[in-house]
Structure I
Amino acid sequence: MINVFISHPTPYNKFQSDFLILVQENLRKHGLNPVNLGKNNWNYKSPLKPIREIMLTCKAAIIIGMERHHSFIGYEKEFAKDSNELIHKFTSTPWIQIEAGMAYQAGLPLLILKEKKVFAEGILDPQNSDYFVFEFDVNKLYKKLSPELEEFILSWAKDINNSVHNTIISE
């Protein structure tokens with residue numbers, strides 16, 4: 001199995017937990033082994049070091065932006081002339097942005113999934129990303145992944161498998 005780093009917020013409800021299980025099972029079906037930091041490898045003195053060490057064992061990374069925070073009302077650039085009121089802004093954990101940046105700098109191919117209601121910023125913003133951002137509704141996909149998402153993962157998995165296979169042959 002080929003290790004792929006999987007970055008996502010810690011799930012806080014059954015929809016998110018079940019969705020992540022389905023994604024991980026789908027990855028394994030295609031010969032990919034999803035790995036991440038988990039709670040046991042955390043190091044408060046140097047939080048990035050164990051992430052880097054795990055990423056060094058990976059051939060790709062999947063970034064999954066799911067809701068972690070919900071702001072009922074907020075302001076972007078509060079009190080500025082171009083201030084913007086934001087109502088019901090959903091965001092993910094900042095760790096997915098950090099881990100995506102680390103994976104990008106390591107040259108790992110990325111697969112980016114974003115829950116539809118999550119605010120598009122950073123790596124989750126299709127306007128600012130070099131990668132296609134696949135949007136999904138976790139409340140509809142917690143029992144079964146959509147055919148579109150399965151095809152998206154399959155296409156990415158084939159690229160990863162081919163890349164690794166070609167690297168082995170050329171060595």
Structure II
Amino acid sequence: MTAAQHTPSIVESAQPQDAETAGRRWIWGSEEDTQRFAQQLADHPALRNAYVTLHGDLGAGKTTLVRHWLRALGVQGRIKSPTYAVVEPHEAPDLAIWHFDFYRFDDPREWEDAGFRDIFASPGLKLAEWPEKAAALTPAADIAIHIEAIDETQRQVTLLAGTPVGRAVIQALKA
């Protein structure tokens with residue numbers, strides 16, 4: 001599947017969405033809540049071939065969520081942030097995963113040179129922090145996860161669906 005095939009058509013993306021499946025909001029009171037949420041994401045089969053963006057300020061908990069999610073998927077060994085490498089590949093049982101951090105991404109030529117087009121065209125889970133830095137090059141996200149720090153431990157988390165796959169996943173998640 002190419003990135004273009006993964007991206008819904010303009011007509012489809014313009015269809016109205018009902019509030020229940022278009023997006024949902026949670027409050028996480030602790031890191032344990034983050035871990036439980038990551039397990040729900042890992043348990044959803046549609047997310048084994050999806051593009052999920054993570055939004056939030058520095059320190060909001062984007063990488064923490066990704067680490068819990070990858071552990072729940074069965075990733076072994078050290079899980080490091082891809083801040084300097086831009087992308088870190090991971091392997092879970094029968095699943096390829098790429099964790100992007102576009103914070104330092106500023107040259108569109110790097111997209112081609114690094115083979116990102118091929119990654120997005122291949123099956124697997126793609127997770128991207130700071131996706132707005134590469135928005136012109138990536139497909140539409142199936143789900144956008146927005147994390148906002150309320151205080152030291154609490155987070156307000158909003159999930160927005162960008163595709164039918166995203167809407168189905170959001171609808172299936174528990175409160």
Structure III
Amino acid sequence: MLRPHLEVGYVARSHGLSGEVGVKTFDPGSTALLDVERVLLRLKDGSELELRIDSTRETPKELLVGFEGVEDRTRADGLVGATVCVFREDLEPPSDDEVFQGDLVGLKAETESGEPLGEVVEVWSTGEVPNLVIRGAPGREELLVPFASDFVVSVDVEAGRIVIRPPELLDER
């Protein structure tokens with residue numbers, strides 16, 4: 001089952017006096033916040049707030065976002081630490097051979113032979129390809145797996161499953 005919202009980043013800080021916030025995206029190459037008109041913020045206290053985007057500006061380190069109704073630094077400070085989500089219905093669907101990075105989190109990972117590896121708990125975008133953080137299977141260490149065809153055999157978001165060829169198994173092929 002596809003979730004109605006995709007996590008794309010977090011509010012890192014307030015910016016200036018007019019209510020803008022600095023948003024760090026989980027995928028530095030993501031343009032999702034430039035393509036949508038509204039977001040869902042999951043605040044630190046667990047509440048959710050739907051806001052319309054008034055403005056966006058790219059900077060080398062983050063995206064500066066202004067929201068309708070957030071017009072001063074005090075209100076912006078209250079958003080710091082919130083998770084920023086976009087509505088799936090507001091995005092163009094990925095092509096057949098693509099997935100949204102946010103859909104990878106929560107997938108059950110297994111080997112080609114069906115051995116459970118754990119669950120994708122994070123996606124790190126620190127290099128040319130994202131890395132999947134897989135943890136949770138009894139007796140298995142946490143895995144860090146590049147999201148590349150040598151390591152990811154298949155992804156079935158609808159079924160909640162990803163088939164992985166762990167790096168240590170590549171030599172056994």
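The numbers here are math on the coordinates, done by the rules we state, and not lab data. Here the structure is a predicted model, which means the values were calculated and not measured. Cβ atoms are built from the backbone, for glycine too; each structure is taken alone.
In table form, for the structure just shown:
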item	result
Value 35, calculated as relative contact order in percent (Cα under 8 Å, 6 or more apart), assigned to which of I, II, III	II
Identity of the structure behind -11500 (criterion: helix-only ellipticity at 222 nm (-39500 (n - 2.57) for each DSSP H run of 4 or more, over all residues; to 500), calculated), options I, II, III	I
Given 1.09 for Cα Rg over 2.2 N^0.38 Å, calculated: source structure among I, II, III	I
Structure with the greatest value (metric distance in nm of label points 7 Å out along Cα→Cβ at positions 45 and 69, set I, II, III)	I
